[in-house]
Structure I
Amino acid sequence: MFQEKVISKLWETKNLVHYPFGGLHVHAVIAAKLLCQEDPELIGNSLDSKKVKIYTPKKGEVVHIDNFGLSKIWLKNNDFMFEEDTPILIKIYTQNGSLKKEIKGIYSNRMMNYEDNKVVAYPGGSLLDPNFKNDIEKYRTSGLIEVGLVRNPQSSKFLNIELGDIIKIIKDK
């Protein structure tokens, strides 16, 4: 975001409690307070943006594991363009490049269409592409690729996926 947007001020909230849905319980609340012209000093502490480390993830890198155990991968739908229900092979590599595990799964545009504990890779809701806002289906499928077990909050643990791992997804034979 620092490279794409012009950020004039950076703040850290004073409320450092963890919330499962930060966008709802933290970001929206702070935005509302700022829109109501609450003093920013009451909400957070000013940070020096020059001290923020800029990090560019590698293609396929696990950049986040959410509260549902789903792994967000630095890949987008157009990196492979699979059709719905395409059998896939998910290869999990450590940060230094050694293969940890291979898992068979399905590629889908919607994870929840499958039975519990099915391995699915799908376009998630993180970093949706605003260029597709006029086409709701393209917009909905423009986020980072996610990998997980359907309705299993321990997906990453069971799949042995960790932050920084590199995921390669290929069509299974």
Structure II
Amino acid sequence: MGSPQDSAQGGVAARLAAAGIEVPPPPAPVAAYVPAVRDGDRVWTAGQLPFVAGILPVTGKVGTGEGCVSADVAYGLARTCALNALGAALTVVDDLKRLVRVIKMVVYVASAPDFFGQAAVANGASELIAVAFTPGHHARSTVGVNALPLDASVEVELVLAVR
């Protein structure tokens, strides 16, 4: 396993490119906030929804009932949220080379009342971060919620170390 310095020297972009992954520009905020804020050697992203080309490809609560978003689909949505959070970080850091590691991730999952697989959904975001960063481990909280903005199924926010 490489060191955090490996990521700081361009490894993030190279690892994502090798996996066929491109960091998108951040979605426009849907309310009165900015996508990210830098404070010293930390970047705090706003919660990012799984926008793709400006739209939410799927909405609704995650669960197994009729009209629910499946956990497998939500896993992919969490991955998209994490990519959008990296894009948000780039609004305050000029290059992926400056991102050293993810320190903390919070994943919110809009959950049907009988859904308890939030951690498996959040793995979509965590596993993407593990591809992008060395080391890829990070602290994480996963929270099942009744609703998210715009009826999104998943939302992810990150705290990153930068140099």
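Every read-out reported here was derived from the displayed coordinates using simple, explicitly stated rules and does not represent laboratory data. For clarity, every value in this text was computed on a predicted model and none was experimentally measured. Cβ atoms are built from the backbone, for glycine too; each structure is taken alone.
Observations on the structure shown:
- For P(r) over Cα pairs in 5 Å bins from 0, in percent computed as 1, 8, 14, 17, 18, 14, 12, 9, 5, 2, 1, 0, the structure of I, II it came from: I
- Source structure of the calculated read-out (mean count of other Cβ atoms within 10 Å over residues 127-134, 11.9) within I, II: I.
- With helix-only ellipticity at 222 nm (-39500 (n - 2.57) for each DSSP H run of 4 or more, over all residues; to 500) derived as -2500, matching label from I, II: I
- Per relative contact order in percent (Cα under 8 Å, 6 or more apart), the highest-valued of structures I, II: II
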